[in-house]
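Each structure below is given as C-alpha cells.
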Structure P
Amino acid sequence: MYATEIAEKVRRGELDPLAALESALERMARHDGLIHAFLQQNPAARDEAARVRERLDGGEELPLAGVPVAVKDNISTRGLRTTCASAVLREFVPPYDATVVERLRAAGAVIVGKTNLDEFAMGSSTEYSHFGPTRNPWDPERAPGGSSGGSAAAVAAGMVPVALGSDTGGSVRQPAAFTGTLGFKPTYGRISRFGLVAFASSLDQIGTFARSTADLALISSVLMGHDPRDATSLEEPAPRLEPNPEAARGLVLGVVRETVQEGNSPGVTAALAAFRERLEAEGVRFVEVSLPSLRYALAAYYLVATAEASSNLARYDGVHYGSRAAAANVRELMKKTREQGFGPEVKRRILMGTFSLSSGYYDAYYGRALKVRRLIAAEFARAFEEVDLLLTPTSPTPAFPLGSKTDDPMEMYLSDVDTVAVNLAGLPALSIPAGFEEGLPVGAQLIAPPLAEQRLFDAAALFEAATEGAFLQTAPLE
C-alpha cells in the first residue's frame, strides 16, 4: 500500500495505524533476513502507532498519519542507536532527534527502524558496513547501491512505502536506480541537516525514497522548510510539492551530451532513449546541451568530499563519545580508537583528504578542486538559461554483483560519475525508474535549477502516468 493511501485511510478511520505497522513488520520479518536492509527495529514503534489515533481524535492534522517510515542510520534518533554502520559508534544512542525525525513524528509517521549503509555514508554499494552488506531485492547476489542501500532496499522490497537517506554524491539517487525506486535529492539547504552525522558538510543532503511520485512528494514536503539549528538551512518558505503531470507538458529538457556519448551499458542507453521518446509523445521538447567541465566532476568531488571527511571525522577520538580503545596514554588512545573503530574505506578517504589538505599540496589538489566546482556550477547555470531540466543517466550500469568492485576503489567511485556534479553545484535532482536491463532496474536522472523541485515532480508524474507506473514495481521477492 502506498503512503498516500495509508495516511488517507488512517485519517478516515478505515485503517488502524497499528495494522499498517504490523503489515510492515510482517514483511520485514519475512524478507529482511535475506536482504539485511535494517540494522535495528524501533522498539517503541507500536506505542507510536497507537498514539496516532489518539492524536487524530484530538483534532491534529497529520499528513503522514500512520505511515511506516525507515530512517538511514546516520540520522539521529533520540533513544535509538545511531551507528553510521561503524564500529566506532556501534553503541551510540543520541540524546536528541534530527530535525527530519521531529518533522516525521509531528506529521504522524511511525519510524519502524534504522537502515544499513556504507560506513559513515562512504560508499556506493552498502558493502562497507561494519554490520555486513545489504542485498538488492531484485537480485540478492547484487548490490543495492549506496550509501543509502538499506533505505532503498526497504522500499523496493515493500517493507515500507517511504524512507529517508542521505545524498553526498549520489547516495540516494544511485541506490534508487539500482532498486527500481524513486530517489530525490533537494536543493542544498532545503531540508535541514541538523542531526545528520556529517560526512562532507558542503555536499550532504537528506533525501527520500518512494515507489510513487505522490508518495515522494508527500514525505519530501513534510521535511522541507527553514531550520534555525542548521546554519546552511535556506530561509525559504517550505513548498508543498503536488505533482502535476499537465504542468510538465511543454517543458524543455536538455540531454547532457557528456553523459550519453559513451560508457553506459546497453540497457541504460535504451532506457534513456525510451524515456525521451515517451515524454516527447506527451509534449516535452528535448535539446542537446554540453557541460564540458563534467569530465572533471568525479575527481573534484573526491577531493572536496574526502577533505571535508578528514575534518569531520577527527571528532571520533575515543574521548568524548563513541567506542574507546584501551590505551596507556591519550595519543595511543586516539590512534587505537581510530584504527579499531574505522573500516578500510573510511580510513582510505581520511588519508586522501588529509593528504589533499596538507602543506604543499593544498593548492594543487583541494584548491584546484574548488575552482572546478565553481566552473561546474557556472555551466549548470548557463544550461538552465536555455532549458527547464537536464536529463542524464543516474548510473552508467544497473546493479553490479556483490564483491565485484570492493577490491578496486576507482571502479567503485566510477559508479557515482553521473551524480556527483549535482552535489558540487547544490542542485535538486530525482532518479526515476526508466527501464530494465536483464531484469534489473535502471534509472534516469532529472536535474533542476535551485529551488525548482516542483518541475522534477511534475516531469516524474508525467512519465509515471504515460507509462502507467510500469517501472515502479515492488521487487519480486515472493
Structure Q
Amino acid sequence: MVKRVSERDLQALQEIVQAHPEGLTAQQIADALGSALPLRTLQYRLKLLVDHGRLAITGTRRGSRYRLPATSSTGAAQVDERSTPSNTALPLSAPAIEVQRYVRRPLHARKPVGYNRAFLDSYRPNTTFYLSQNERRHLRAVGAYQAAEQPAGTYARQIMNRLLIELSWNSSRLEGNTYSLLDTKRLLDLGEEAQGKQRLEAQMILNHKDAIEFLVEGAPSIGFNRYTILNLHALLADNLLADPEATGRLRHIGVGIERSVFHPLEVPQLIEECFEQLLATATAIRDPFEQALFVMVQLPYLQPFDDVNKRVSRLAANIPMIRGNLAPLSFADVPRSTYTEAVLGVYERNQIELLRDVFIWAYERSAARYAAVQQSLAAPDPFRQHHRAALREVVGTVVRKRLNQKRATTLIYAWAREHLEAKDRERFQELAESELISLHEGNFARYQIRPSEFAAWQKIWNR
C-alpha cells in the first residue's frame, strides 16, 4: 500500500517556498529542508502540492521552479469572497476569509504576539457571545434529540460504538494522524494496529477512545471543572509526552507553537490563574453551543498543558452535548488545514470568525449523522451524488471479492488513485470506507449486491 504523505511534511515544503517569492528549484528546496529526504520523494511531494493548487511550477526539467500561486499585495493567496475557497467545502463568511488571508502569509509577514489576558477578561457569560442568537437557535434545532429529558449521556450511550470510532478518528486526523477510518475501526474493535504506521498513531486513537468513554460513562458528574479537564488531558496524553508526570498537570514550562508567531504564557502562576478563570467562565455559560465554542477558542489559546491542548478542547466541547443529550460533535469532514488556520486566527489575532464557521458547519454535519430520528436539514451531498456510480462499483467490488478491512483499504486507495483526480481522492476514500462500515442487511441492496454475496462477505469482513 502506498504511504500517504502527512500534512505536516507538505506544509514544511510550502513554507520554504513562501519565503522565496522568486521561486526555488527542487534542489534548492532540498538544501533548505536540510534533511536526507531522497530527491525523488521530494519531487513527488512537490507534485502533490502543485496538483492541489498550493504551489505553481514554471519552466521545464532542471530549470523548473516552484513558487506560490498568484497572490495579492499582502502575499496571501487570492480568495474570491463570493465563493468557498477551493480547499474546503465550508461556506465561509467574509471575516473568516480575512482570517485565512492573514494566517496564510509567511511567518515573517505576521506580527509576533503574546497571550492577551484581556481576550479572556472581556468575555462576560451570557452577555458576550461568540455565536449569534440565530446561530444558537439553529444549532439547537439541528442537534435536539427526543431523549433530551432522559438522564445525561443517554443519547451518547445509544450511539457509543459509532461515536468512539468517528470522534477518535476525526480528532486524531486533525492532528495529522494517518490512520484511515477502517484502520481505526479495526484498532478499536480488534486491537490490531495498522501496518506501516507509527506506534504513537495507534496510541493517540486508543487514548481518544478512553477519553470518550470517560466522558460518556461519567456524564452525570463531568463538567468544566478541574476534575474533568485534568483527567481528560491525562487520558488523551497517556504515553505520548516526554515527561510522563505532565499528564493531567498544568504546564510548568514554556512552549512554542509550530509555524506560528504566537508566544503563550510562561509563568506557571498566571497559567493556573487563567485556567481557573476559564473554567469558571465556561461553567457560567448557559447555552451549550456557546459553551462548546468558548472552550474550543479559549483552552487552546491558553495552552494550559505541555501538549495535547487542542485535543482536550475538541473533546471538552462535547461535554455540554453529552450532558444535554444533544447530537455530539465528531468533526466529520472538517479539513485539517482549515481547522489549523482557524486556531491560528485565534492565537495570532484573537479572531474567532473562522473557527466559528468551522464549528457551525461541523456540528450540522455531525447532527445529520447522529440524529437518526430527526429529518436532516442538510441538502444532499453534491460530492456523494457526483460519485454515486463510483461508490456503487467500489463497495460492490469489496463485497463480491470478499475483502476484509485491510484489503478493502488497499483496494479503495488504489482505485481512487487510478480513476479520480487528486483533489477528490481523499474524500472519496473516506466516503467509501464509511459506507462499508455502515453496510448491513437492510441497506446492501442499493449497491446491487445479492444476499448470498453479502452473507459470505460478512464472515470475513473483520478478519
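Please treat every number below as a calculation from the coordinates, not as lab data. Since this is a predicted model, take the numbers as computed values, not measurements. Cβ atoms are built from the backbone, for glycine too; each structure is taken alone.
P, Q: which one has P(r) over Cα pairs in 5 Å bins from 0, in percent, for residues 158-333 alone, as calculated, at 1, 7, 10, 13, 17, 17, 14, 8, 4, 3, 2, 1, 1, 0, 0?
Numbers: P: 1, 7, 10, 13, 17, 17, 14, 8, 4, 3, 2, 1, 1, 0, 0; Q: 1, 8, 18, 21, 20, 16, 10, 4, 1, 0.
Checking each candidate, the match is P.
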Match the computed value 0.75 of FRET efficiency 1/(1 + (r/R0)^6) of positions 270 and 342 (r between Cβ atoms, R0 = 30 Å, to 0.05) to one of the structures P, Q, and report its label.
-> Q
Name the one structure among P, Q that helix-only ellipticity at 222 nm (-39500 (n - 2.57) for each DSSP H run of 4 or more, over all residues; to 500) of -11500 was derived from.
-> P
For structures P, Q, which has the highest computed value of distance in nm of label points 7 Å out along Cα→Cβ at positions 230 and 246?
-> P
